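Only the coordinates and a few stated rules stand behind these numbers; no lab work does. Since this is a predicted model, take the numbers as computed values, not measurements. Cβ atoms are built from the backbone, for glycine too; each structure is taken alone.
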Structure 1
Amino acid sequence: MLEMRHIPNLKDLSTEEIQDILERAATIKANPKGYSQLLAGESLAMLFQKTSTRTRVSFEVAMTELGGHAIFVDWMTSNFVLSGIEYETEYLSRNVSCIMARLMHHSDLEKIIAASQVPVINGCCEKFHPCQALTDILTVSEHYNGDLSSAHLVYVGVQNNVSNSLAVICSKLGIQLSIATPENDDNGESLDADIQSIIRSSDRIQHVTDPKEVIATADFVYTDTWIDMQYFNNPDFKDEKEARVKQMAPYQINEALVRGIDCKIMHDMPIHDGYEITPEMVRDSRSIIFEQAENRLHAQKGLLWWLYAQAGIIST
């Protein structure tokens, strides 16, 4: 039975549904011209509270290359700052066939989903980054020879929305994930009880405080910014930034950490040179960072295809 689905995170998707999305992404990537009219006549509203490069570009290009249209809506210059979220969302959803929202707070996303008459995609919030996780596993599948259940992905850095979504998707697909973060990783805004339960209960996921415990067997080494991007250059967070940098120094992806290890290096971008990763590692022969970033486009296409098909807007 067809039904309208939302993507607030990946927790509510089955293993088969995630695999379906990834297969659609790979199919379109292999033959983009064959799907140039898949979403003809459809419009996507892209709603942003946060700055963006990859999310905006990938979704806008995805809709264009699938024959549809994307509309950029800036939260701060729209009436979302003046009126109730539920009112603005209901209006917006009467004009488009899908909404993608990149927000500061998951609570705002929940209000948008409750009021929307069309599917809603979480383009990123403080707790989850489902689109990135889909991209990451699409990338891993392209660079790993063998069953993904034998791949070992090591995430090194701050426990955040990216590691949360990786935990969900790896647990569902049976991929071994090691999360290396400080013992007192005080990133409370991203904490989610379900994610903590998944990490504790899954035999495919482990949490360590020393990346050297797990790095030797890594097939993929992944990092992310230590400080949420909207705070990175904000002088009001200078003290917090300095404390975080001091705490996170042992978690930097550098030549010493990955010396002699046959792994691929990943980063979801934006990159802060000399903080979570050194410039040398970004350009290292093992780096697949830009292939990973490009795959945002293909993963978004697969997700849009799946969502529109689920809602019965297009043929499956």
Structure 2
Amino acid sequence: MTPPRRRLDAPTDLRPGDHVCWTFSGAAGLAAAVLPYLDEGRRLGEQLLLVGRSRPALEEAVSALPGRADLLAGGQLVVRTTDEAYAAARGEDPAAQVEVYRREVEQALDRGRTGLRVAADATGLAGGGAAEHRRWHRYERLADELMGAVPMTALCLYDAALGRDVLGPLALLHPGGHRGAREPLVHLSGRGPRLSLHGEVDVTQVDDLVRALVDVAGAAPGEGYPPEGSRRDGPRRDGPRREVVLDLSDLDFLDVAGARGLVTAGRRLAEAGTGLRLVGARRLVRRCLELFDGGVPVEPA
């Protein structure tokens, strides 16, 4: 089940299944986020995993955590660098990193913990070019799906200095978020049998949505059409190689810019060999989509 999209003012009152995108600024901002989050997990008997770019910086961030020395000595709190924790994510298969976390959850339960609680500064993994962004977007979608199935809670931390172009698509791949004064409006979810949109899509969200949707719905490297790096004019004449269904039944609002964005995403996916079919569209959402003849099938609720 997909949790409702919500804005968080504090990284607390979180339980297994919660997956949060949290932006911070500087060492003080990082500590202010991870301390209450990990302390809540400590009290819930969860296995705690803290990940970031520098081990000394991470240890400093949790210096005020109650019982820190005992937590580290007893193994309830584990500190890892990004390179140690996300080696699989730097490869071509984001699913491999998700399986790493699935095993971490199983090991935590075997040790008598109530679940796994991860705080990960993923700033260094979110940069790079289009290929790196695409890979990380797919990872975040798969990780969210995992959290809907196992007792895991995640606080994905990103430095606000990354900027809106990087943070926007990442934020809407999380059902919970904190981006300063920016109100989260929409969540693109992979939980359940199909992709689904929850919340509202307007002109302020559409560019982020198109990028995230094309990245997570597109074929994995090597499966797309045309081959990576090649060029071709127009969609495949023999039709898409695969189809992705996007459920709009929990989409409360869609403006004209949002409708144009969904049709644009459908065209881009079709050019890469993936068909997009929209289902569950409410009446007003469907009417907006029908303004554009983009070759994207729309089925009513």
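Some observations on this one:
- P(r) over Cα pairs in 5 Å bins from 0, in percent, for residues 78-189 alone from the coordinates reads 2, 11, 22, 25, 21, 12, 6, 2, 0; which among 1, 2: 2
- Mean count of other Cβ atoms within 10 Å over residues 102-109 from the coordinates reads 18.8; which among 1, 2: 1
- Once Rg/Rh (Cα atoms, Kirkwood Rh) is computed for every structure in 1, 2, the highest value turns out to be that of 2.
- Relative contact order in percent (Cα under 8 Å, 6 or more apart) - highest-scoring structure of 1, 2: 1
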